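Visitor: The structures come next, written out as structure tokens.
Values quoted throughout were computed directly from the atomic coordinates according to the rules given, and no laboratory measurement underlies them. Computed from a predicted structure; not experimentally measured. Cβ atoms are built from the backbone, for glycine too; each structure is taken alone.
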Structure I
Amino acid sequence: MKYENDVRKILSEFKTNILVDIINLDDNLELIGINSLLFVSLIVKIEEKFNISFTDENLLLNRTGTIRALCSQIYNLLEE
């Protein structure tokens, strides 16, 4: 999936004790210990890397809390 490697690399900066390569695209990030505070920090890193801004509704962990959802949002924001 496009941007998957980038998201995994950024995610690995937050959860160094987790092998992010074995996380499935649709695994909920909460299950690996990403809480709402870490999620916002993750979003900020993604926004900085890609020079994009997530909408407020996509800042919710329960809405965008998988690698697939994050990649999809990045794609949508860059392709607009």
Structure II
Amino acid sequence: MAQRYEAIIQTYEQLAEMVLNTLRLEIRCRVMCNLNSSLRKGDFRLESEALEPDPDIADLAGHLTECASLANRALSHNDEE
């Protein structure tokens, strides 16, 4: 019985690691996609004045803020360390 219990614990630990790696990959892909889109469409001449933030960067900032707030709500204080 103890071996089955240990196997279940190990399975959940592996699942947690896979989920964490998937979330990290998702965030990295989103960052790369938004930055690529911004760099392709952006105007980076010194003469042009930026009146408003780039929409792709603003979208990225919103997604990252949402991810951070979801992580804060989902993780207990001990799990964050």
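Visitor: Of structures I, II, which gives 0.60 when FRET efficiency 1/(1 + (r/R0)^6) of positions 37 and 69 (r between Cβ atoms, R0 = 25 Å, to 0.05) is computed from the coordinates?
Guide: II
Visitor: Now a separate question. From I, II, which structure was distance in nm of label points 7 Å out along Cα→Cβ at positions 21 and 45 = 4.7 calculated on?
Guide: II
Visitor: -27000 is what came out when helix-only ellipticity at 222 nm (-39500 (n - 2.57) for each DSSP H run of 4 or more, over all residues; to 500) was calculated for one structure; which of I, II is it?
Guide: Checking each candidate, the match is II.
Visitor: When distance in nm of label points 7 Å out along Cα→Cβ at positions 13 and 61 is calculated, the result is 1.9; to which of the structures I, II does this value belong?
Guide: The read-out was computed on structure I.
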